[in-house]
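Next come the structures, one after another.
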Structure P
Amino acid sequence: MNERGGIIIPYAAIKTFSAETRAELSEFVLAAMGITAGEDLADDEEGLAKLSVADAKHFLNNCSEKSVAILSEIVSREGRFLMTDITRLLNATPDQLRGAWAGLTKRVRTITKNPEAVLLNWYKSGDNDWRVVMASQTVNSMRTALSERN
């Protein structure tokens with residue numbers, strides 16, 4: 001079995017799983033992101049911009065296809081992911097995505113009219129990776145905005 005492979009489970013399907021199965025799945029995913037059981041995930045969201053649906057729709061206006069692809073992937077991962085997952089998805093190196101991350105930061109600051117606004121929190125994960133978090137409220141707003149866009 002290829003360790004880099006994966007299984008895609010639609011969010012709608014996960015909602016049909018038993019509470020025990022969802023908890024086990026959640027624990028597995030969190031462990032893969034380097035988060036230990038019992039860690040307070042709310043702390044990960046400290047200082048993040050919390051966009052409304054209207055803000056998310058405005059955010060997506062005139063976004064590049066690369067930015068939309070990144071945001072779609074972040075939303076599909078419930079706003080918690082490893083940098084290597086995104087680089088693999090886009091077949092890019094972290095350096096090649098620096099401009100995209102900078103663009104997303106600039107965009108959230110423009111939308112919120114807050115020069116200090118942050119869309120993502122970055123946490124070092126091992127020697128060569130980053131665990132990245134988007135606020136749950138922003139994830140939900142982006143999910144709605146992205147679905148209405150398509």
Structure Q
Amino acid sequence: MSFSYTQENTIKIASLMQRYPQKKALILPMLWLAQKQDGYINEGAMTYISELTEMPYMHVYSVATFYTMFKLQKSQKRVIEVCRTLSCELNGSETIKKHLVENYSKDYEIVEVECMGACGGAPMCTLDGKYLENLTSAKIDEVLHAN
């Protein structure tokens with residue numbers, strides 16, 4: 001499976017290479033760029049990143065599978081990520097997740113993820129990567145019916 005970055009992402013990587021003295025440190029941003037480019041990270045992308053960073057393929061794979069933000073398969077549905085960490089949970093993320101599963105799992109892939117750094121807007125989730133904060137069941141209904 002072949003992979004290459006877009007010209008725009010190749011320029012971004014060249015810039016990152018100047019900022020990171022060790023190639024190993026490029027693995028996370030390169031995985032992130034590959035996922036943003038294609039919607040997921042395939043084997044070809046991990047092989048390419050392995051070659052560019054001069055790290056074993058298995059190391060790149062272990063990084064990609066460790067973090068919940070990385071997807072190794074392209075989703076067939078739009079994705080809603082629900083934060084499950086303390087701030088969101090204390091503010092009702094479990095109720096939001098239950099509402100989403102009961103009402104939207106047919107049309108959306110609903111995934112629990114670790115903190116996304118929006119604790120001040122808890123409970124929160126993302127819709128196709130866009131942050132939605134201070135959610136209630138009614139607000140999530142409003143947003144999803146508008147999309």
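Readers should treat all values here as calculations from the given coordinates under stated rules, not as data from a laboratory. Note that the structure is predicted; figures quoted are calculated from it, not measured. Cβ atoms are built from the backbone, for glycine too; each structure is taken alone.
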Structure from which 1.00 was derived, FRET efficiency 1/(1 + (r/R0)^6) of positions 55 and 135 (r between Cβ atoms, R0 = 41 Å, to 0.05), options P, Q
P
Comparing relative contact order in percent (Cα under 8 Å, 6 or more apart) across P, Q, which is largest?
P
Please compute mean count of other Cβ atoms within 10 Å over residues 7-14 for structures P, Q and give me the label with the greatest value.
Q
Compare distance in nm of label points 7 Å out along Cα→Cβ at positions 103 and 127 across structures P, Q and report the one with the greatest value.
P
If Cα Rg over 2.2 N^0.38 Å is computed and equals 1.18, the structure in P, Q:
Q
